[in-house]
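Just below sit the structures, each encoded as structure tokens.
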Structure 1
Amino acid sequence: MDIKDFFSDEQKQQVRAAVQRLELKTTGEIRLHVEGDCSGEPYERALKVFHKLHMHKTNHRNAVLFYLAVNHKKFAIVGDEGIHKSVPENFWVTVKDHVITQFKQGKFTEGICEGIDMTGEMLHKHFPKNATDQNQLSDEISYGK
């Protein structure tokens, strides 16, 4: 299976819509990156992807990457230093655990979208939308190997 076919077109639109909903109320940026394989630690791989996608270059350093390696059933979330400094210590674990619970039920799209919504609430609290904010990162799902 081509990794780009993991989500149907409708599911891709649902994820894109969740990202766009989030970005209507915050200066934060979020992306989903999907790969087939991740032989090492998913957080370390996600961190590399985060930098490859230039997510560390947002104005407020408040970008978040959801990383999914479908063949190896691995998932990680990377928040840039701006948001990481602002959220409670267990926030990312709570979001990750919620998403993984959905994944275990085969609800991949729902899990990602709910995780985005949870992240969006926290981003809105610490980085509310302002009149000068512009979308700095693509809302499309990115794909790797």
Structure 2
Amino acid sequence: MSQPESPEGLGLPQIDQVGFVVKSVDEAEKRYGALFGPFTRMDGSVQAATYRGREADAQLEILFGRSGELEMEFIEWKGGESPHREFIEQGREGMHHIRYRVDDTDAWIERLAEVGYRPIWYKQFSPEIVFAYLEREGDPLLIEFLQMP
């Protein structure tokens, strides 16, 4: 099979979310409220996800805003293990991932392996609800797949 080299070649759907990791969602709400508000806030904690090959919990606080049809997500890492922790511990803050809504997360994980992506954070909540974050070497931007009816 030839390797697809572009999103068009992969047949990815449109991006539906841009995710930012921030030190404080309170500050993000003040800073970006005029651009992406009003915001919805939620506890985004995840229990017993597979993180880099082992089970781990993460405590996260999330703000959701919009830019037209595009969801803007601001995530504050509060504790535990997740890609957000790595990002903050590297002294970074800002754009972290892009999300695609898909019908079959596992099939997309296999498909993106062809271009060097591998899953680093994965959780199946039910047969219908699954998410995964994928990374590839040398690329600071993560991809998230969300399977949810």
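Read-outs: derived from the displayed coordinates by stated rules, not from any lab. It should be emphasised that the depicted structure is a prediction, and the values quoted were computed from it without experimental measurement. Cβ atoms are built from the backbone, for glycine too; each structure is taken alone.
Assorted remarks:
- Winner on distance in nm of label points 7 Å out along Cα→Cβ at positions 36 and 52 once structures 1, 2 are ranked, highest first: 2
- Here helix-only ellipticity at 222 nm (-39500 (n - 2.57) for each DSSP H run of 4 or more, over all residues; to 500) was derived from just one of the structures 1, 2, and that gives -14500; the source is 1.
- Here distance in nm of label points 7 Å out along Cα→Cβ at positions 12 and 60 was derived from just one of the structures 1, 2, and that gives 1.7; the source is 2.
- Of the structures 1, 2, the one that 0.70 was derived from, the read-out being FRET efficiency 1/(1 + (r/R0)^6) of positions 108 and 132 (r between Cβ atoms, R0 = 41 Å, to 0.05): 1
- When mean projected area of the Cα convex hull in nm² is computed for each of 1, 2, the largest belongs to: 2
- For FRET efficiency 1/(1 + (r/R0)^6) of positions 76 and 116 (r between Cβ atoms, R0 = 25 Å, to 0.05) computed as 0.30, the structure of 1, 2 it came from: 2
- Between structures 1, 2, the greatest calculated value of relative contact order in percent (Cα under 8 Å, 6 or more apart) is seen in 1.
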